[in-house]
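Next come the structures, one after another.
Read-outs: derived from the displayed coordinates by stated rules, not from any lab. Note that the structure is predicted; figures quoted are calculated from it, not measured. Cβ atoms are built from the backbone, for glycine too; each structure is taken alone.
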Structure P
Amino acid sequence: MTDLLPQFHVLIPCAGTGSRAGGAVPKQYQAVAGQALVLHTLAAFAAVAASQPALRQLLVVVAAGDTFLSSTPAWSVVPVGGATRADTVARGLLELRARGARDDDWVLVHDAARCLITPAQIEALMAACAEDPVGGLLALPLPDTLKQAGADRAYARVQATLDRTDKWLAQTPQMFRLGLLAQALDQAAQVGTVVTDEASAIEAQGLAPRLVPGSAQNFKVTYPEDFALAEAVLQARKKSA
């Protein structure tokens, strides 16, 4: 009967170029604390998989021709990445289906560049959303004053101060049923809806994903200065381990 229960799968879109980060190679392959950034990300999920039998597979979707990352016993790499994140995730879902994942299985989609995610945070999301009718995501209540500016970013000026009481910063993993997420991404593509994360595609279906408190350390490495901060956090964790 156990095999009939929904299982968990991890999908890591890893096909972007990370142009804002600079560097000679995509940001997910730049060295942080002694190894490629994405390897820290994968290590966190591999640790969860080692202790949680229900987490069945870890799939990394890279761009066609990508030679930076190889499959291991802990994860599989497939070179089917698309032009956008949404396209890459959609192709990854097709690959999961081809590997036996079912529509009612859970899929955790996580940014390759969020290399400070911890096994405890992943497990917290799984526990909080495993019985949820929609699914959810790690997120952080907005801590700073929120300003609205005009359209001209080169000479931006404050237009208004917004109420931050109900504002959250979306993080990953984002966890949804495979069938629901595939349908949401397909419909968004058909109508031309811009999908910046998986939750926004689910929201377009009229559903409300659950917000599970994350951590300020679970930030996405985006700019050159982010590498030094990620390195400092990882080195501090090594010392305290």
Structure Q
Amino acid sequence: MAIQANWTEVITPDGVMPAWWARPEAPRAAVLVLPEVFGVNGWVRSVVDRLAEQGYAALAISTFWRTAPHLEADYNEAGLALGREHRDQVRADQLRADVTAAAAWMQRHHSADGLASKPLGCVGFCFGGHLAMLAATLPVIAATCDFYGARVSTDRPGGGAPTLTDVPQIPGRLWCFCGDQDPLMPPEELSAIEQALVAVPGGRHRFVLAPGAGHGYMCEARGDFHPEASAAGWAAMIGLFGEVL
């Protein structure tokens, strides 16, 4: 399958947001990718490209574009500290505005692909997983995969009630993937996430706990990469998108 992949720009109400875009010849649907605190780096771009190989047009947006539009931090303590510095400047309302702009960009510029009439998927990792839960509240998002989005039970970007309190407002489907050995997601948070998902009528949401997996287990470039959990997570995500999108 021929894939076109390149950097592009998305116009938002606040300015220009860089994004990595990959498109197969005849996309089945479109998926938005929200990166870790390390930015739209090589691994995040590889996720976009892999989604395109599965038949999905995919766009990874720079969630830190207001303060560090081209951030590509290393997977080390210095990179983590840098990413967290910019993470703490993100606001929930801005993120939702960015997601809305990204969805409109895909629908407007690629209407010939039929994307304007198709539902949108979303996947996020690490802080991007937290942001994916916020994005899932938008009507344009039909299916969301939140991979180890920490602090959703205690925090909201920019302040306010914890992001987890938004779960009842999610119109589509939300699957939350967590590792049972994740030091950033203590048992009380895992329990809170599971309870919030189960409480939604209809069984639309799902809590997926990966045994033996730590934080960042999907990413081959990280020390906590867990091949079995990663393969299972990827398969579940593709299954959800195939069913809904």
Structure R
Amino acid sequence: MATVILVRHGRTTANATGVLAGRLAGVRLDERGAEQATATGMRLAPVRLAAVVSSPLERCKQTARAIGSHQPQAPTITTDRRLSECDYGEWQGRALKDLAKEPLWKVVQSQPSAVVFPGGESMRAMQDRAVEAVRRHDRLVQKEHGDDAVWVAVSHGDVIKAILADALGTHLDLFQRIQVDPASVSIVRFTEARPYVLGINTTGGDLSWLTPAPSPRKRRRKVGQDAVLGGGAGPAAAGTPS
């Protein structure tokens, strides 16, 4: 039962100026975004990362490199186009204030599952390919590194919101209720029973608990997949016996 840390890229010049960047080339982190990516990398430094998978767009790769650079043993960074930004088609590169005047904008807000961007993809297709990618990488990480493995997927705001909606069992039409800020960390653990959402849109706090302390026993206690009535005692603190 591996754990995925979903990281949105840091702020870009497009974010700061209210432009829908989409898949435009040359959109990079601005100064603030680079600082955010570094801060996220430092926050994840105590977590042993088995893998880092990134959207192929430059702003995500910059963020992924910042995360990898703070690991004691830098993991290999791979890219997966299924984690790429939604293909906004003709909306790409336009100002958000102008897009808000389009009739389709109201549908994006109220019924995203019905949205197909002109010349682009549907939001449903975006969710399907992103969820498929994350679940596939999670299985591969678990198979290679074990149940306690933790890995990172670096992607985009709407993509991460769609993945979280699926993990929460929430219809895509409600995914606008989820907020995912630049360089934020959200955490999902997939099991055979169900996904467990351990965090959404966090930008601070200790994450060392994601890396379990070495067990003195030859065999680690198997972690159950059932939800604990009453909420349970939470994860063991770093450095304490599990």
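When semi-axes √(5λ) of the Cα gyration tensor in Å, for residues 74-177 alone is computed for each of P, Q, R, which one produces 32, 19, 13?
This value belongs to structure P.
Comparing P, Q, R, where is relative contact order in percent (Cα under 8 Å, 6 or more apart) highest?
On the way: P: 23; Q: 15; R: 27.
Comparing P, Q, R, the top value of relative contact order in percent (Cα under 8 Å, 6 or more apart) belongs to R.
Just checking, which of P, Q, R has the largest value of mean count of other Cβ atoms within 10 Å over residues 58-65?
Details: P: 19.9; Q: 25.9; R: 22.8.
Comparing P, Q, R, the top value of mean count of other Cβ atoms within 10 Å over residues 58-65 belongs to Q.
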